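I've put the structures underneath this note.
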Structure P
Amino acid sequence: MFGIGTTELILILVVALLVLGPQRLPEVMKLLGKVLSQFRKITDEVKKEIMDQEELGEIQESLKELGEVPRLMQKQMEKELEEMERLKKENREDESGTEETGEKGEKRED
């Protein structure tokens, strides 16, 4: 329970019996049981609250990351558009270069 062995528990009960007497010992033990039960209930609630706060923090972090997704997608799309424009420009330059030189790579005379 609290790191108390059987011998220690018996010793505590004997001392409590001597101090409190046989009349009050059952009442005190009943009260002690109620107090321990309430203590456990409160500690379980605190543990649950701490776990809920941790989960809430994780959820908030995930939402923050999800909020960054559209910005990252926009950046990526801008890069892709720039790349497409660059390739389109290179393609036009290549086409205009082949028109001047002809099919065989020789310069055409007009």
Structure Q
Amino acid sequence: MIRLLFAHTGIVLETCCELSFCDLEGISHSVEVVASSLFEAAAMALARFRRTGLSESAFGPATRLRIAARPPSETHETAVARVEAWLASGGKSPREQALKARLRELE
């Protein structure tokens, strides 16, 4: 069941996760990993914490790991000329026309 923690369709997807814990001095430490299950993310984070020089005394068996899974992000790219052409063109709807007018005022 843990293996499907991040999946809603039955397909296990890799998810970006931020894992953190507070040490005995109250200092919070965090790392980001990409994993397909809760325990995979936790194991990868513990290995990263150890590799970065945190000693075993910084965390132990009772240390609580906080795991924050994030949805995948998207990246898009376009030329400035296309943005300017889009702004200069008329809107397809009154809402888009108002949006473009507001954006033109930002210049």
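Computed from the coordinates by the stated procedures, all read-outs in this text should not be read as laboratory data. Remember, it's a predicted structure, so these values are computed and weren't measured experimentally. Cβ atoms are built from the backbone, for glycine too; each structure is taken alone.
Identify the structure, out of P, Q, from whose coordinates helix-only ellipticity at 222 nm (-39500 (n - 2.57) for each DSSP H run of 4 or more, over all residues; to 500) was calculated to give -33500.
Details: P: -33500; Q: -10000.
Here the read-out was taken from P.
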At a computed 17.9 (mean count of other Cβ atoms within 10 Å over residues 14-21), which of P, Q: Q
log10 I(q)/I(0) by the Debye sum over Cα atoms at q = 0.13, 0.23, 0.24 Å⁻¹ from the coordinates reads -0.82, -1.19, -1.22; which among P, Q: P
Among P, Q, structure where mean count of other Cβ atoms within 10 Å over residues 46-53 as derived comes to 13.2: Q
